[in-house]
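So, here's a batch of structures to check.
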Structure I
Amino acid sequence: MEPLLELENVNMIFENRAGLFAPKRMVGAVVGVNIQLNPGEILAVVGESGCGKTTIGKMVTGLFKPTSGRIKFMGKDIWSLKGRDFFEYRKSVQMVHQDSYAALNPARTIYQSLSAPLFRHKFAKDKKEARARLEELFNMVGLTPPEQFLDKYPHQLSGGQRQRILLARALSVQPKLIVADEPVSMVDVSLRISLLDLMADMNSKFNVAFIYITHDLATARYIATHGRIAVMYLGKIVETGNLNKVLAEPRHPYLQALLSAVPIPDPKIARAMKPLPLRSLDMPDPADPPQGCRFNPRCPYAEAICEREEPPLIQLGDELVACHLVEKIPKWKWTEEATV
């Protein structure tokens, strides 16, 4: 099977200034990232704020052009596409943003915002066809009756309703890939499961691939339970593989630390779990990353080689792990109760 999407040694370097007369600082938001995504697959990209996961999403959707490396969609470099091919790529890759209010024009009704791509990509010839198509999509995403939503403005809707509208807009042009950037982080907890179920239903019904970007391991596990996970730290992927296997037996110390910090509702299990004490709680400056392994200033297992050499991604079965000491550090088990 030909991959739907490929990132080949992709780098995204931003220029940063602390002040008007301050010297330029180059910040590596994404460094040497390689990803493959097959049609209909779900990939969860997780990591703490500032690790580069949103930057990956914006590069995949063509909002950022990588400093170096290639992004290929259906075997073609997206930045070499022209004319009809580029038009088709822009239609096939859609994004669902974190802030649903900012993603909709406050001066336009929901119908005006969502009908524009239908006319642009010739999914509707006139207003009647556009309304019929949108009513069908609104029923699909649980916005019923649809006529109550089409002529409203974004401020007249709740956060959960706006998020469903963004999902309907992404689906309206029949994409092959949806990049969902923290799609439930600004929604009430009571609505999160319904939105995640909706995305999982889109994936199974229409074979739409998803890149699900989040810092929440629980929602990542829920949406990508049959997919893969890529764990990022300071712009680099440190562990990737089958989601359930990686979370059940995390090999990289950073992922072990993330999982050890998740509260467990069962007190007996919580008492039995041993926390992973980090050497430092502060993340290094992305503009001046540490030498060697980027996690070494915080890693409880770090040795001299970690400060000297940057670890490559090592193949361990079906997983890839970037750690010099992966065979030496204690194995760490995770329990299902932890993400309840």
Structure II
Amino acid sequence: MIDTHISDIPLGMTDTGRVTSDVSLAIASSGLTKRFRGGQLAVDHVDLAVPRGSVYGFLGPNGSGKTTTIRILLGLAFPTSGSAQILGRAMLPGAVSVLSRVGSLVEGPAFYPYLSGWDNLARYDAADRSVSARTSKARIGAALERVGLSAAAKKKFRNYSLGMKQRLAIAAALLAPRDLIILDEPTNGLDPQGTREVRALVRQIAAEGITVFVSSHLLAEIEQVSTHVGVMRAGKLVFQGELAELRRTAAPRIAVRTADVTAAAKVLATLGLADPETGEDLVTAELGDAAPERITAELVRAGVGVRGLSVESPSLEDLFVGLTGEGFDVER
């Protein structure tokens, strides 16, 4: 777990491709790029635009560059080129001031196993130079209550369930008032109950007006909590926008079930339907502007026996596979 309010972490954003200030965005980047010494291009000219108040799902297969991008945004890694802003402030030179308003969970929670949840938070809180020690108890108690761990405050961390450990990490990110929370794979390794707990917590945080940036390789998690999505593939951002906008990018298809596949395919081709595909007893094609009623009438006119006809929209899984060329874990 990375505690981003510590002010002496190394920071460095280059001046190449400066981001234009936009107060409506919680995160903005321009041409953000990271090439490692061995030559691997981990992040390739990524232009993020994360609206304030959104739950932004940062989605992609493992190894697609999500965590490296997050580390750069938090000042935990140096970009090769490009620039970024967090909460309207350029990371150089304003990183120290802006990171006090950002909480994060990166690469899993890290706490002392033999200390209680309360005592672990007390140590995180003591490292924050931006808050008063006099209000420490009140803030720790409030953070534990927000994540539903008040009853387990004195319980040793080693005895927490995985879901409780993740919630304690999020509590650490919420010890001080935050405008932005960044969570990297917050449900990784959790059982269904732990996943539901973290999902509910993300919704609760967002309902308080805090922008939540959450990365995951789990399609179902992003779909259930996000208002906006960014999709990474091999270091590139291949889609960004509202979740509803992503759904609209899919062309609906007409599916005709018939014993006379050849004749049905000929009718669809005559009507100008694109991308025809045939199976044993099924013909599909992009619907385009054609009316299903007209397609049905033309099939009947051609003497094609129709067992079934339906209009189908690709699932989100199909869309993501099309964007990334890889499958996703879609369930827990």
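Please treat every number below as a calculation from the coordinates, not as lab data. The shown structure was predicted, so the numbers you read here are calculated from the model rather than taken from an experiment. Cβ atoms are built from the backbone, for glycine too; each structure is taken alone.
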TODO: Compare FRET efficiency 1/(1 + (r/R0)^6) of positions 71 and 311 (r between Cβ atoms, R0 = 41 Å, to 0.05) across structures I, II and report the one with the greatest value.
DONE: I
Open item on the list: Quick check on the output: 21.4, 68 is Rg and Dmax of the Cα atoms in Å, derived from one of I, II. Which one produced it?
Closed with: I
Open item on the list: Tell me which structure, out of I, II, gives 0.65 once FRET efficiency 1/(1 + (r/R0)^6) of positions 23 and 319 (r between Cβ atoms, R0 = 35 Å, to 0.05) is calculated.
Closed with: II
